[in-house]
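Take a look at these structures.
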Structure 1
């Protein structure tokens with residue numbers, strides 16, 4: 001096998017709109033003819049972008065699940081693709097919609113519709129990274145050699161990811177978005193607003209009640225304060241109490257030291273002047289976009305327009321959410337896919353770690369009650385004695401666990417897996433794969449093996465970064 005094409009889907013259920021994008025990923029063996037196969041995703045091609053559709057709601061806290069399913073089915077029909085054709089991808093539910101009462105049930109139902117291996121998730125950190133990759137900000141940081149901060153501004157939240165050398169090094173999320181305040185068709189009468197918008201209005205000194213009319217000047221003041229909060233996040237002005245009040249989960253570093261900025265999400269089209277009509281959603285999106293276009297971000301000409309704006313997150317979900325393992329995989333008796341396994345990290349990077357391996361693994365299995373994937377760095381060039389000793393320690397600690405999944409960074413999964421198969425009773429289900437880098441606190445979804453069983457697709461869901469060190 002030199003090349004293999006796979007179909008992937010990204011489904012993003014956002015505060016304002018629902019989007020579906022279908023992609024074709026190319027798996028290629030990049031190794032020479034006489035080397036161990038090295039399978040990589042070498043090309044990502046967008047096949048079809050479904051039209052944006054307003055996210056259907058039954059009430060302020062409930063998604064209209066049947067209507068949403070109809071939207072996704074229609075997107076498949078328009079693309080000429082069957083759910084059975086999909087091998088990879090992601091369903092993500094973002095912003096304010098992630099807080100609806102039936103959000104989890106909706107994503108689980110859609111993941112069944114969307115194919116055998118599709119992850120459903122709503123973590124702000126993952127959204128930030130996917131948006132930055134889907135927009136092209138990650139590539140900009142790699143090719144320009146500059147630190148790039150991507151701000152993905154949707155209806156309910158702004159997801160921010162800082163990239164250096166193509167990799168995410170920090171992320172954050174704020175309750176700042178275009179849909180925090182909605183108007184009736186006259187564009188001035190307040191229809192509804194969120195608690196976050198109420199905080200912004202109080203800070204600005206503008207009275208806010210449903211049914212009142214907001215002047216263009218008041219809308220501009222509210223939008224300017226929202227833009228200032230984003231400037232505070234980027235380190236362009238000192239942070240205020242409002243910034244901290246609007247933070248979701250965790251903050252960007254106080255001084256992210258971004259050299260370039262990019263914007264994506266629905267509001268980005270208003271920033272870059274790409275919106276074809278005036279305020280089509282009757283919300284604060286257009287005013288916020290105009291405020292950001294006049295903000296400190298643009299003052300020193302450090303803003304670039306990325307390759308994708310409004311479709312960034314959904315393209316990231318469909319084309320950038322998946323990694324493939326190394327080609328030295330060993331597994332037996334495993335029923336795929338393996339969804340939502342938390343990652344327990346065990347120190348094992350040299351032969352000196354082997355004597356304490358069983359104890360370290362047992363400690364982690366106790367914390368996670370056995371339901372986890374064990375991650376170890378591994379040894380770059382292990383001896384037969386190293387493999388045998390490590391396998392004994394691992395097999396002893398994992399003997400009673402139902403989930404026997406080991407993930408290594410170094411290229412040693414097949415050799416270690418063969419050693420483990422000699423330690424456990426014949427037919428014991430287990431999976432040992434390599435070529436994946438993880439952090440403690442990550443969660444992984446492991447899909448059906450690809451390329452004749454030589455590689456395994458893995459979606460890594462990272463929920464938080466260290467504020468100073470980033471991913472290692």
Structure 2
């Protein structure tokens with residue numbers, strides 16, 4: 001049993017403990033969020049960084065990223081309590097649902113933010129190659145110390161031409177399926193361990209009069225990324241880690257038979273209209289944040305939802321984890337397992353001392369632990385100095401332990417679309433999946449994506 005699967009097996013046992021501390025879909029008012037972060041920071045001790053060696057009074061640091069609403073409030077609360085208040089600085093975060101479109105335009109116009117929180121390492125490499133980013137080495141970071149905190153694998157995600165440009169500041173576990181526990185118990189459904197069992201369970205749910213799946217991949221300008229996650233989880237298991245790595249690097253084309261076969265397997269669920277609430281064509285029109293909501297209706301509108309650990313940020317405030325909803329690992333395929341992870345890299349567009357100080361504090365144990373202690377959000381720290389007691393929610397805590405265990409065991413793979421060149425990973429791959437959901441021919445879609453790969 002891999003570390004990931006043993007941890008997720010234990011997850012079912014500990015979810016009962018979460019029933020009394022249900023996850024909230026909305027962050028409390030900002031003042032309450034700040035108070036919570038302040039308490040976590042006080043417990044951990046004041047940050048001990050070189051930020052204390054420079055005058056940060058009134059220093060402005062503009063930070064941007066794709067996180068909005070709940071998560072944006074938490075990021076700003078952490079910035080306020082771990083950077084602004086201790087040092088008198090004036091840093092702020094601004095999130096946008098069209099971040100992937102807006103940022104390249106701002107960079108081209110000569111108006112980038114001081115810091116960006118990128119979910120796509122491939123885009124980080126492109127910006128580094130274009131000479132737009134400041135290397136961590138040039139900002140004064142000790143790379144040996146960073147390797148101790150984050151590991152070489154994560155730091156390498158932002159490595160270009162021998163230098164490092166991305167500081168890991170968030171992670172998530174994507175290989176999860178959430179389910180309506182009362183229905184499982186009343187009907188005697190067993191948690192599926194294999195893909196075949198998952199498809200058979202979906203058939204049984206349909207025969208019992210229920211719609212098996214809620215699936216939504218809408219995300220404004222980023223619509224389609226949630227569909228790529230489905231395919232990535234399947235490729236990792238169906239084709240194997242070596243093929244997955246070759247696919248990410250462009251050595252295995254999208255129209256290769258291994259990728260086509262994985263997509264055909266995915267279609268056994270996503271392209272069965274009766275399996276999906278609203279039907280397959282509606283999938284891109286349903287926002288990923290709204291997609292799990294029918295799970296909480298009475299009676300439930302669906303019984304299964306595949307999404308990462310962060311989705312608990314958008315659950316209703318009265319949901320009882322372990323009672324109303326539970327979670328299991330994305331099943332094995334042909335006996336093969338894996339852990340699909342994602343995250344964010346903080347990058348600097350400016351080499352001012354206050355920018356370096358911000359990155360140092362934001363990636364510190366104190367700030368990373370504070371973000372895990374806030375209600376209503378599921379940000380997982382990739383900083384190995386953090387621990388399970390940093391997390392308010394036991395689901396998030398177990399996910400965090402699983403991510404770190406999988407990284408150490410070598411069974412984890414980073415989100416493929418986020419690693420690919422942005423023209424593909426945040427472009428043709430997203431739009432191609434949308435077209436496929438809306439009825440386009442699979443092999444034509446994959447051929448078009450393959451043709452879009454940069455030379």
When you work out distance in nm of label points 7 Å out along Cα→Cβ at positions 225 and 425 for each of the structures 1, 2, which one comes out largest?
1
Answer label among 1, 2 for the case where relative contact order in percent (Cα under 8 Å, 6 or more apart), calculated from the coordinates, equals 30
2
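Using the calculated result -9000 for helix-only ellipticity at 222 nm (-39500 (n - 2.57) for each DSSP H run of 4 or more, over all residues; to 500), pick out the matching structure from 1, 2.
Working: 1: -9000; 2: -12000.
Comparing all candidates, it corresponds to 1.
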Looking just at distance in nm of label points 7 Å out along Cα→Cβ at positions 137 and 265, which of the labels 1, 2 belongs to the structure with the highest value?
2
Identify the structure, out of 1, 2, from whose coordinates P(r) over Cα pairs in 20 Å bins from 0, in percent was calculated to give 24, 52, 22, 2.
1
From the coordinates of one of 1, 2, mean count of other Cβ atoms within 10 Å over residues 209-216 came out at 21.9; that one is structure 2
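Every read-out reported here was derived from the displayed coordinates using simple, explicitly stated rules and does not represent laboratory data. For clarity, every value in this text was computed on a predicted model and none was experimentally measured. Cβ atoms are built from the backbone, for glycine too; each structure is taken alone.
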